[in-house]
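Listed next: structures, encoded as structure tokens.
A short reminder: the numbers here are calculations on the coordinates, not readings from a lab. Treat the numbers as computed from the prediction; the structure is a model and nothing was measured. Cβ atoms are built from the backbone, for glycine too; each structure is taken alone.
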Structure P
Amino acid sequence: MPVGDQGYEVEVGELDAAAAAARSAADQVGHLAPGPALRSAGAGIPGADAVAVMDGVADRWQAQVSAWCAAARGYAGDLTASARTYRHSDAQARHDFSAIGSALGGPK
């Protein structure tokens, strides 16, 4: 979220929620297996030229589903890592500013 000309503010909880949503989507899609359904559709039209094509489509589609799930899980991991980094940075900044305030005689 933009915060004036000073930079931006990150809603760390939103990063966590987005990571959870990406993981959930990957888990849900990961259970899909379009390959067998496509192969059986091709078997339903024996002798047709499309039968051979259906096997290739089934393999490619299954590979794409697997790749998408891996990418979604990777994205979720990146979001989680970012949230962790922001939390660590915020905690470190609180500690550092607290130390500066104490050194200058401010509240501890």
Structure Q
Amino acid sequence: MSNEEKILQILETMQGDISDLKGGQARLEARQSKLEAGQTRLEADVSEMKSDIAFVKRTAVQMEQDHGNRLRALSEETGMIQEKLEKIDRKVSRHDLRLDSYEDKIELLNIK
């Protein structure tokens, strides 16, 4: 085998290797494109999740404030109802005393 034939064989081998490298490079580039597309989708999803979390936080704060206001109003209303019941109880007690007094007077009248 002459030097020219050896060089030609080496060049053919190198050409095959270069072709394999180019094919591998193309596959790597395709995979990278898929990875980049996936990364873009993930970033969009994370952004959406952050928005959702912020909305949930705002809603939770509003609900807490609303419930706090309602509980205060309920507590105030309960206090007012309690005061009314105490007034009614005092009136009933006074009426009971009057009735007792009237019963005593009626008994006295019946005895005479």
Structure R
Amino acid sequence: MKKPPRLIRNTPDEEAAIARGIAADADTFEPTDEQFAQMKRRGGRPKLANPKVAVTVRYDADIVERFKAGGDGWQTRMNNAKQNAVPLLNGILFWRYAHLRLTGSRAGV
């Protein structure tokens, strides 16, 4: 089996030459610890009020294929379909529970 290439580190002399080059460069700016502490982190996306959570879920292949057949944005459409289904499912479960409590029967549940 072939070994991966080994990382070759700079020698102390090479590191010193690099440091001298940085020091000689007029455009080099090295902030003090105080300046560094005052800097604000920038970049990236703004924080979302309701960030999404990564999970692993398994769906039937035909369901995924139907959403993918709609083209780009299929994951958003699937998320929207699930969000629309939750209140409906909660309503069905509520009425089934109410039926069970009122009748004591599991018939039709």
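Suppose you compute distance in nm of label points 7 Å out along Cα→Cβ at positions 45 and 85 for every structure in P, Q, R: which one lands on 2.4? Value 2.4 for distance in nm of label points 7 Å out along Cα→Cβ at positions 45 and 85 corresponds to R out of P, Q, R. With P(r) over Cα pairs in 5 Å bins from 0, in percent derived from the coordinates and found to be 2, 11, 11, 11, 10, 10, 8, 7, 6, 5, 5, 4, 3, 2, 2, 1, 1, 0, which of P, Q, R does the value describe? Traced to structure P. I have -17500 for helix-only ellipticity at 222 nm (-39500 (n - 2.57) for each DSSP H run of 4 or more, over all residues; to 500), calculated from one of the structures P, Q, R. Which structure is it? It traces back to R.
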